[in-house]
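What follows is a set of structures for review.
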Structure I
Amino acid sequence: MNMESNSKNSKIAVNGGIGFGAKLNSRQLGTISKYLNEDEEIELTTFQQIYLDIPVNKKEEIIEEFQSVGLACYPVGNFVKSLKTCNFCKGEEEEGMPVAKELNRRIVGKPVPFTLKVAYTGCPVGCSEPLLSDI
């Protein structure tokens with residue numbers, strides 16, 4: 001995407017939503033790539049988010065497009081981060097996922113004095129690294 005040199009950019013965090021394995025599909029990746037220059041790099045955070053710089057004047061439109069392909073968008077900075085969930089079992093322990101989705105819906109994006117990282121695990125394996133998170 002050719003971004004105008006005089007337009008301001010805003011950073012957003014994007015992921016495939018709350019689910020098992022932090023997955024993205026080809027349609028989601030294609031949609032994200034539309035907003036990158038050819039040699040531009042993206043940052044993948046430890047919290048299963050991709051940081052993207054997008055034009056401020058098209059922010060709502062771009063977020064709508066991302067959401068239409070199943071991507072979740074979050075603010076960057078001093079906010080509650082999206083919930084980090086299981087990467088290991090890929091769905092073997094499904095009982096906790098409805099709770100994780102509801103918890104994320106209630107807390108994500110709330111402004112806080114510092115970045116707040118929350119993890120959720122539905123089994124004793126702890127593959128979402130709950131001991132490395134704030135909560």
Structure II
Amino acid sequence: MPGGKTTTPSVPAGIAPVPPAAERVGAIRGQNGLCLDLNGGVPFDGNHVQVFGCNRSSAQTWTIASDGTLRVAGKCALVVGDDSVEIVSCDGRTTAQWRVSGQLVISAVGDECLTDPSGGRWAGTGVRVDDCDGSAKQRWSLP
């Protein structure tokens with residue numbers, strides 16, 4: 001600005017500013033001691049997301065980011081054509097956008113819920129998105 005002055009945008013009287021959403025970091029726990037997990041802990045584009053025994057590893061340290069992404073090991077979880085979930089470089093794709101509603105993790109594309117098809121019965125099962133029904137296989141304990 002002229003004269004070196006800067007101004008801070010003001011909020012109209014009576015309207016409280018909305019703080020940015022806080023990021024949530026930690027394990028995302030499903031059923032029967034299984035956690036959302038990056039297969040083999042290897043962060044390469046196209047690697048699949050699965051459920052695996054909770055072990056506090058970096059492969060299970062997820063960030064529910066304020067930009068709507070679900071991140072692990074510097075990559076973003078993405079819904080692919082067969083409704084499975086893989087990781088890719090974070091680049092703003094809408095198929096990598098998520099929102100949380102209670103215990104549900106919902107894809108921004110198609111409003112489908114992150115689902116463990118095995119319902120916590122089998123470690124190593126790849127997760128996918130399915131129509132939200134609120135069943136146990138779609139409920140997650142979030143950080």
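No value in this document is a laboratory result; all are computed from the given coordinates. If you're wondering where the values come from, they're calculated on a predicted model, not measured in any experiment.
General observations
- When helix-only ellipticity at 222 nm (-39500 (n - 2.57) for each DSSP H run of 4 or more, over all residues; to 500) is computed for each of I, II, the one that comes out at -6000 is I.
- Among candidates I, II, the computation of relative contact order in percent (Cα under 8 Å, 6 or more apart) that gave 28 used structure I.
- Answer label among I, II for the case where semi-axes √(5λ) of the Cα gyration tensor in Å, for residues 30-77 alone, calculated from the coordinates, equals 16, 14, 11: I
- For Cα extents along the principal axes in Å computed as 50, 35, 24, the structure of I, II it came from: I
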